[in-house]
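Some structures are shown below for you to check.
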Structure I
Amino acid sequence: MNYQIAIRTIQDLLNDKKYLTNINMQRKYIYSHEQAKFLLDSIQKKIPIPAIYLWDNDDGTYNVLDGKQRITVMRIYENPNYLGNPINFFIDFMDKSEFYKYEIPVIICSGTEEEKIETFYRINTTAVKLTEFEIMNALYQGVFVEEFGNWGENVSTFEAKLFGSDKRGNNCIKALNLFTNDTRNYFNHNRNVSFVNGLKKQIDKLISDTNQIFAKYNNDLYILSKIILENSNNSSIINSWKLNSSKIVNLFNEYLANGQLSIAPSKESFYKELLNCYETTGLDSKRFFTKDDKILMYKGLRDGESKGKKLCPDCGKEFSFDEFEIDHYKAWSTGGRTSLDNAQLLCKSCNAKKNNK
């Protein structure tokens, strides 16, 4: 890859339309009024502003790799109606000709298409300027990202509860993360695949299932949709959850009301366990042991030789308070009570071995 640094006046930059070829490679205009005024104030005071990065397409045109926001501010100052609605930044130059004479460093890069993509990715990732979706939109333009972006900007009320209603594609990435851990590779391989006829159908199915089962719960819907997706190949489980939606939601609300969720190891493990045993009757309303329970059990352990350490009942080794875990002798899901007479305190290693049996 090659690059060269040139100096262009604002007038040169704005007059040369070839610099703005494929401006959609960059995100929409998102500068706040204050950001725009700050940029123009720097120009007015002849303070240097960051360089504009261009990519030479080798046909007399250039892509803007970085700097679209700055160029757009300049165009709005030149023409307040540039974006359709009047915008006035109220920056008064003594002589507008000074604005056009202001010089900006322009870095012009050239090379292969792969180098172009990598350069854009690194510029915008390092600077943390673009959202993940905006970067994917720039790198892998095509029907997929266009349709996906339109979906993200027009989500329904329930979809917004799951993924958010962000206008910069964060909700798209959040939805996609349910189906893949490698978003960049996914966008690359699906750039010419219809989102509407492909991934959207999977998302719609997941949204429908989540809505049918948990709409009345209205908490942690993204976590719950993930659990549904993990069980999507087992239609009997999904159908059972749908038929017993009210019972499940009531169970969730009961445990939520008595504070059990706040002391659960994780929200996901909490919901998974309740979903796995919602049909079991006679479960103790106290699901997890508290820190006070653990303290009482810890005090009852034999002291070790080292100060402040106790002996694990299974392996006999010394451990500190934080290295012990409290759990049920008889599993809670099979009717075991969450009380000290059904509790055991083991080091993390011994407890893990017990759980693996």
Structure II
Amino acid sequence: MYKTNDMKLSQFKFKLPETQIAQFPASYRDESRLLVLHRKTGEIEHKQVNDLVQYFDEGDLFVLNNTKVFPARLYGHKEKTNALIEVFLLRELNHSLRYWDVLVDPARKIRIGNKLTFDGDPSIVAEVIDNTTSRGRTFRFLTDYNNEEFVPRLYALGSAPLPRYIQRPMDSATQEEYEKIFRDQPVREMDAERYQTIYAEKVGAVAAPAAGLHFSKQLLKRMEIHGIETTFMTSHVSLGVFKDIDVEDLTKNKMESEQIILPEEMTNAVNKTHESQHRVCAVGTEVMRAMEHVAGTTGLLKPYDGWTNKFIYPPYRFMSAESFFVNLYMPQSSQLLMVAAFGGFEATMHAYEEAVREGYRFGDYGDAMLIVD
């Protein structure tokens, strides 16, 4: 059994040039670069995502996250002052009353009782009814739309909730200029398509399951022809994936909870794969975390519908998967810590140094990494 050691957050720091943080997706989903790490030998290979099938055999299983990102970022104007306010929808609290949990920026300008209007649809008004955190608010939306019409109308005002490190040419933009770029239709259409997996089905995520963005119809078809199987679970990715770890002592870090659904069909597929001595590949950190949440000491998965705040960092004994397909993540991020736990700390950090040296692209729109053996 592994025991908690004294690893610190600072050990996961590395120098990442800003130019290597991907601002746009690759031209084609499956043509991103792929860094392959063989964890038994430490060998590193440089491939493309469409080479993925070379590393798997008939009967192996990929576990994919079918969550669907909703257009959570929108802009409103404060009544009377007309101040521009960014609103980030987190979750619907009450469908019939149209209560939503949101984040606002700049928060200092938004207090209980304030109202916001939206250029795209003046018939929708948001009223602040509670403060939840420094940036968190509870909104009640006022509108004549019925309950079936309202949410689609609200989503039509928003755009893909890209992470903050995707800045594009906006470093010195004013809020008004930022809003203009935000409303640029070709960019919005691109993000609406590419910041979503092609198999997205269950609405509820405010961040994309980034590893899944690399899968195209052609790649999935090639996997099927090769005899590689796929199965789906749901993990509604939250903003917690972008939250900085603010403690040096990793034993004191607390993860935000995410809703996960592991259906019986998926857990049976994983268990059957293990029983037949084939390999399971977790696609994305949220898939791995969900499976490990229910794996227990034997690795046998059981259906589950609930929440997890499991935090995985080295050393950790994985029970649910033998390979791991992920993106290249930010320094000191919770995702990097999980990857290092699976690939081995020294091998993973060496691979990241190699990725920086070779010009790989990092982040949600960046390149990919496969850990095998």
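Coordinate-derived values only; no laboratory data. As the structure is a computational prediction, the values presented were derived from the model and not from experiment. Cβ atoms are built from the backbone, for glycine too; each structure is taken alone.
Figure out for me which of the structures I, II the number 3.5 belongs to, where distance in nm of label points 7 Å out along Cα→Cβ at positions 208 and 288 was derived from the coordinates.
Numbers: I: 3.5; II: 2.0.
Derived from I, not from the others.
Here relative contact order in percent (Cα under 8 Å, 6 or more apart) was derived from just one of the structures I, II, and that gives 26; the source is II. If helix-only ellipticity at 222 nm (-39500 (n - 2.57) for each DSSP H run of 4 or more, over all residues; to 500) is calculated from each of I, II, which structure is the one that comes out at -6500? Traced to structure II.
For the read-out Cα Rg over 2.2 N^0.38 Å, for residues 16-79 alone, a value of 1.71 was computed from one structure; give its label from I, II.
On the way: I: 1.17; II: 1.71.
Checking each candidate, the match is II.
Using the calculated result 0.98 for Rg/Rh (Cα atoms, Kirkwood Rh), pick out the matching structure from I, II. Answer by label: II. Match the computed value 4.7 of distance in nm of label points 7 Å out along Cα→Cβ at positions 168 and 336 to one of the structures I, II, and report its label. Answer by label: I. Computing distance in nm of label points 7 Å out along Cα→Cβ at positions 40 and 56 gives 3.4 for which of I, II? Matching structure: I.
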